[in-house]
Structure P
Amino acid sequence: IHSYINRNTKTGTDISLVAAGVIRDKILPGLQSASDIFRIMSMGSGNDDVPGYPLARLYVTGKELKRILEILQIAYKNAPENYCFYSGIRVNYDPDKGMLRKINKIDIVNPDGTMTNVDFSRKNTSLYSITANSYILEFVGIIKKMSFGLINVVPKDESGNPVTDMKKAVIDLDEIAEGVQEGKEWLALIEYFSMMKDLDGNGVPDIDPKYKTSIKTFFTGS
């Protein structure tokens, strides 16, 4: 998703996330067809004729970003489907700290590989973009309710205006064309695979061997 949005939109995104619950199948060995890739991330529908939840983008402050990440590190413990995979960030946390106080550093990973530290103090009014499917991002708007009022996050648009209707946060991949040209997780996955190298010379891209083993988590304990 991260590559897909940063390649196909002018604005791009700082952070992208995918919840384990929307991953419906494994990648099996052998030649992959479009239907094989679709099966992996096939949930939901949007307002077009292409299946799948549309990709959406919200903006939050540095402090709100920290709150979201703190909550997500708790949410999956009772519901494994809420476990999230991240792109575009590196987070340092102390597992010995109390609830909602574990994260002590957040860095945005820029396209050139450099890091930009996120100031999550109240004085920082900069906005950071988060992209995921529209269903997952609805979670951001109900954090206050989930935390029994302890945490409040106000999802915003690029200009800082509150977003209450997730349909308005759906990303338009072609702003010139009529209507909203929705992006989908499974289409993002197809594009990502298509950019990989042909390792055996058969004219078909091969999935990078590095994905045979699990990568290091984006959350690093101090």
Structure Q
Amino acid sequence: MVELLWNPPPPPRRGPRQKLTLDRVVAAGMTVAARSLDELSMRKVAQELGVGAMSLYTYVPGRDELFELMIDRAWGVRELPDRALGWRAQAEFHAHEAWRMYREHPWMISSNLWRMPLGPRVLDVQEDLYRVVSLTGLGARTVVHSAGLIESYVFGAARGVITDTSLSARTGESQDDYYAARAGFWGRFFTDERFPTMRTLWDAGGFEEDNPAGDWEFGLGLVLDGIGRLADADRG
């Protein structure tokens, strides 16, 4: 699989022009996954390309390997920040590019963040993110943990939004509709006696979500604030 990620076979130079290429197979897999990752199979990808399923095995061994190639391709949409910027601005850029990747390819929330394919696009982005966090002057382990925290925060935030959007589309019930349909719960069970802190926060408007994008930015700011304070403490 590593060989396929790093040294995909070139198209033949002689003979009739091939109808398929590895790039086309991967692109078709991403098209199928954009409709539903549950549909991703060699048969469905072959249908997307208008060929027989067996012809795909010339290019990729199976679905799992195709999924790894798709992930590496998706990571390739992420641009890298301007190195003239400070570490925080560059880290923010990385986070926004990760967010864009998940929004453009929602099926990516089903990938394992801790077992990314060892592909060139994935590793190019990770190399640059580690470079950015290293600018803080933090120690090696803290740099690795901090970079992972940034990626984990974006992954979790994107997963929540994408999952909720998908559920709303499937059920026809928005998040507001969901809670409105359960109006009887609040008066019967959500009492001051049992949930005094949550009730106080509720009454003060703490659970109002009038700006989801702002909420995401707020959380990212907290993550970067924490990394910055660690760096300041290390410098004494």
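No value in this document is a laboratory result; all are computed from the given coordinates. On a predicted model such as this, the values are computed, not experimentally measured, just so you know. Cβ atoms are built from the backbone, for glycine too; each structure is taken alone.
Here relative contact order in percent (Cα under 8 Å, 6 or more apart) was calculated and came to 27; which of the structures P, Q was it taken from?
Details: P: 27; Q: 17.
Structure of origin is P.
Taking 22.5, 79 as the value of Rg and Dmax of the Cα atoms in Å derived from one of the structures shown (P, Q), identify that structure.
Values: P: 17.9, 57; Q: 22.5, 79.
Here the read-out was taken from Q.
Quick check for you: by Rg/Rh (Cα atoms, Kirkwood Rh), for residues 29-156 alone, which of P, Q is greatest? Intermediate values should be presented prior to the final figure.
Details: P: 1.01; Q: 1.06.
Checked P, Q; max of Rg/Rh (Cα atoms, Kirkwood Rh), for residues 29-156 alone sits with Q.
Comparing mean count of other Cβ atoms within 10 Å over residues 69-76 across P, Q, which structure shows the greatest value? Intermediate values should be presented prior to the final figure.
Working: P: 18.2; Q: 21.6.
The maximum falls on structure Q.
Out of P, Q, which one gives 4.8 for distance in nm of label points 7 Å out along Cα→Cβ at positions 5 and 205 as computed from the coordinates? Walk me through the numbers before you get to the answer.
Working: P: 1.9; Q: 4.8.
Among P, Q, the structure yielding 4.8 for distance in nm of label points 7 Å out along Cα→Cβ at positions 5 and 205 is Q.
For which of the structures P, Q does the calculation of Rg/Rh (Cα atoms, Kirkwood Rh), for residues 61-108 alone return 1.13? Could the numbers behind the result be given before it?
Details: P: 0.95; Q: 1.13.
The structure behind it is Q.
State the single structure among P, Q that was used to calculate distance in nm of label points 7 Å out along Cα→Cβ at positions 149 and 173, giving 4.4. Write down the numbers at each step before the final one.
On the way: P: 4.4; Q: 3.7.
Value 4.4 for distance in nm of label points 7 Å out along Cα→Cβ at positions 149 and 173 corresponds to P out of P, Q.
A value of -20000 was computed for helix-only ellipticity at 222 nm (-39500 (n - 2.57) for each DSSP H run of 4 or more, over all residues; to 500); which of P, Q is the source structure? Spell out each step's value before the answer.
Working: P: -6500; Q: -20000.
Going through each structure in turn, the value belongs to Q.
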